[in-house]
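Please find the structures below.
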Structure I
Amino acid sequence: MPLTGIRVLDFGRYIAGPYCAALLADYGADVIRIEAPGGNDDRFSVPVAEDGSGAMFMQMNRAKRGLTLKPGSPQGREIVRRLVETADVVVANLPHEAMVKLGLDYDSLSAINPRIILATASAFGSEGPLAQNVGFDAVGQAMSGAVHLTGTADQPHRAQVNYVDFGTALHSAFGVMVALREREVTGKGQCVSGSLLGTALTMTNALTIDHALNGIERRPIGNRAFSSGPTDIFRTRDGWIVTQIVGNAIFARWAELVERAELVDDPLYASDILRGDNGAELSAIMQRWCIERTSAEAIAEMGAARVPAAPVLRAGEALAQPQVAAMGLVEPISYPGTPAEIPVIRAPIQLSGSGKAEPQRAPQLGEHSDAILSELGYDAEAISALRANRII
């Protein structure tokens, strides 16, 4: 596996740090999840197991080994030092002051191991008037312009899915791989820094470029799109479907399907941007077509016409699709005290020449503490003393 032999210390919280480390674990890295002796808050979000471990924790911490540790104590600092000596990557999406206090900042880490790569993510980066502020996914969404443009003029909506956190984790994992490649040349590590605001602005950059160059202040338009049409969500006889009509060829096929072929020659709809500007009428035409059909009928007809469409599914329906099974996306994993196997989805990519590590569950609290400390040279008596003193 590509990352066999790479050791990662995961001090991360929630998504941005832990998912970065999980992606590395998928391809063979030895990832050690480090959390407080009583467990971190993110372990217990939306509990699904008898021990209180949650749904997000199961996804974010698959295939990691679990070590409990109080890193701010003198004994904890010594354990961190020994871990860093053996590690290649440290992941820590903590406030900078906390990282300095715990000795997890890059200067402290590189003094122990010059080859170490630190991947850190913050809300707003390390410079500027907001650098000291904390934030979660919704902060990035709101400050990027995305929330303003979602929903209606009376009520902006944020996305329920934490896409800014996930995007930051993906960028961070990319940065780690670049840093590992650079280390092969220089022999030295470096700090990989990501931010929620940076990720969010990256994802809305086309909209901000549009404003900067065209001077247009876009307004919320519900589920329609600014630069295509009919892109929208439509009610059918028994549910909802989504369409995304992009490009002249697909628009022509759609117009033929809904028996409005004359729209192709209408100057109001001559390009994607014009179809977005005049999308309300296109959506009305599509809505009249959809309401006469069930979702399955509408999607079948559009599929035959090679027009993009999909059903709007509930979370409970998403994994039951035959296409999900055909793609092998779900890898069920057992965890003690859950009512069923956990339907985990790992890195949704395939490498033609390299496979992923075998799927493994997330660790129970402190599950591998003894084994990890033994690897660092602690004997059974010393480990018992650390546990008695609540260091681990």
Structure II
Amino acid sequence: MRPLEDYLVVDFSQFLSGPSASLRLADMGARVIKIERVGMGDICRSLYTSDLIMNGESSVFHAINRNKESFEVDLKKAEDCEMVRELLKKADVMIHNFRPGVMDRLGFDYDTVAALNPIIVYGEISGYGTEGTWKGKPGQDLLLQSLTGLTSLTGNATKGPVAMGLSIVDMLAGAHLAQGILASLYQKAIHNEGSLVQVSMMESAYDFQFETITTFLNDGGQLPERSVNNNANAYLGAPYGIYRTQNGYISIAMAAIPVLGNLLNCPALLKYETPTIAFEQRDEIKAILAGHLITGSTAYWLSKLEPADIWCADVLNWSDLMEHDGFKVLNMIQNVAMIDGYQYKTTRCPIRIDGELLTSSKGSPKLGQDNEAIIREFVQLKSVINE
């Protein structure tokens, strides 16, 4: 039995942040019912983030909404709202990620829902919180990366601000919401109390930078300075970075520069003996290292560094990675199937509990595919009781 079996999650959220939280709850056994707008559903069904369309819909939708049910409703209709209220009366968790005020207008704000179900755990994600001049701005990942300083940490100093190549703030906010919900479910189990769990993408992005922001706050307000060459962390000195080799790339983390000089047979590095020089003269050191590493293959350099316990690695693309035994042994890929028989491959939950992989063969739902069963279970039951 999985930890969250018999828990019901009613999820109004769409696109990435909220659905990533409900996906994690579903992986741990919860039943997740997506509340989707009539006719179009979750905006992620049609708002493509790649040119890959799978079974008529976005690849991202399929990746983040597997193992869920779809309840297609029109929240402008009183009878549909009443059906959703019947769901919420029996739910353990509700999730949404709309801008502040939207759920109030729809009649599904926390106070209203808590009046229906006092012990519900109500989780919400906003872009910028519920107060302040930014609260109505769109909570979009690139915008949050830009506003919170994340783009000042990636890439070389001469390249200007660089965004991360993933919707990292969405995923962080989803992970934080899932953590808050799990803590609140524990409180509910112990004290039979509901909770309001609030996460903003902005706060998640700040928390993601807790190390670097702490340094900034205690270093006289000195802004991070990325290295000109091979930057991988604005606060770390040489050799920290990724370097081109004769046939690929190699990443090297922390190491004493003279030790590297000896291992790599690079005499030009031997003079950098003082540890502070690794930061103060990192661009100079990295330039020397880059010029030397290009003369040999990745495998050759790894054969010199790994036996000496230097932190280093090959730099793989997904094709190479998935052919590697180190990847295959983890069984990270699972096959799932939709109700119409369409099958696709995706990643599994990264968590193991008592050695068990949290996998599921259930793919993403077709829009409204579960309406009949949900109405029969939750709405018609009410009619029978009333009669």
Structure III
Amino acid sequence: MHPDTRAVHITAPPVAGSTPLSVPLYQTSSFAFDDPHVLADSMTRPDGAYVYGRFGNPTVRALEQAVADLEGGAAALATSSGMGAINMLLHGLLRTGDHVVAQRSLYGGTYTVLRDLAERYGIETTYIDGHDAGELRSAIRPNTRLLYLETISNPTGHISDLPALSAVAREAGLLTIVDNTFASPVHCQPIAHGADIVVHSATKYLGGHTDVTGGVAVFAEEAHHRELWGHAVEFGAAADPFAAWLTIRGLHTLPLRMRAHEANAAVVAGRLAAHPAVSAVHWSGLADHPSHAIGAKFLSGFGATFSFDLAGGFEAGLALLGRVRLIRLAPSLGGTETLILHPASTSHRQLDGDELRAVGIGTGSIRISVGIEHPDDLVADLEQALA
């Protein structure tokens, strides 16, 4: 079925004699048993009876199955945040002395985790541009364990050649992890292009209403899900049932929202690109973006979060943030409302000046997450702020 249909028809846990149309909220921390053997067995595997919130919950399971279905995966693990999912995966898969290859343009929090792994456990990371499969081949070492990519990078819209890179990774025996937050399953299903694990900050487009914090990791193979499930239980990053329930509600309208987000982004990016106060717009949907041609090969859309630079640099950027009226200055992205922020001091505050320049973020770069308001109102607000 088409993703539009699958997003609406999310399977609810069955009850005697009928099936609820909406997934019920199982707001409980524990489940009681009559048989101690069943309880003991259920604590050893992800497909056993529900035991305790860290091990699984019917509402959380419904979310996991829904996102796995949308991504074309075998199974999923829902977590308390996107960073919870990223930490669970990297700490669960990597060992002291392992090596990682990652694209250079990444979310700031991911940089922090990779840097911490290097300092604590000697797990080094080699960063590549991601446009050339030969660059990946040259970066692979005997101890390389995995390749880490973002479908559409935060916030410059950089797109790595996922099909080509994942093919090289598979030949070398590496796992490929792809953060698909910016594209969502509507615009890309990385598993279909060779990824082994897909990660989302469900706080963003999956939930879509700025009212939930969560994450999801989707596995192409059941074996990787089983391997990570035990680690996730002990890591303690399990999703809360109410957060999972809110995310399920958001999934129902995900395809509709993503189309509206991107249509608005095309209008806003085009108007910004033509404005004399703007020196550059980094939306990969624009034909002159360095990643546009690569993304067009395997994406059905370019998302709605991107960055732009002002001719006046840092001071002009800060002035813009203080002048917008409809658009809100706030962290996060992917909600129905348009948000704006300064990456160098917020989402990528962990990077120094040289690191920011290396990934294409200027001191005056502004990130915008385009919502589903009328695009004329968004353009009018930006133009009055730029004036």
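Just so you know, all these numbers are worked out from the coordinates, no wet-lab data involved. Predicted, not measured: the structure shown is a model, and the values here were computed from it. Cβ atoms are built from the backbone, for glycine too; each structure is taken alone.
Out of I, II, III, which structure matches 45, 40, 29 when Cα extents along the principal axes in Å, for residues 64-263 alone is calculated?
Details: I: 74, 41, 37; II: 73, 36, 35; III: 45, 40, 29.
That value comes from structure III.
In terms of distance in nm of label points 7 Å out along Cα→Cβ at positions 56 and 288, which of structures I, II, III is highest?
Answer by largest value of distance in nm of label points 7 Å out along Cα→Cβ at positions 56 and 288: II.
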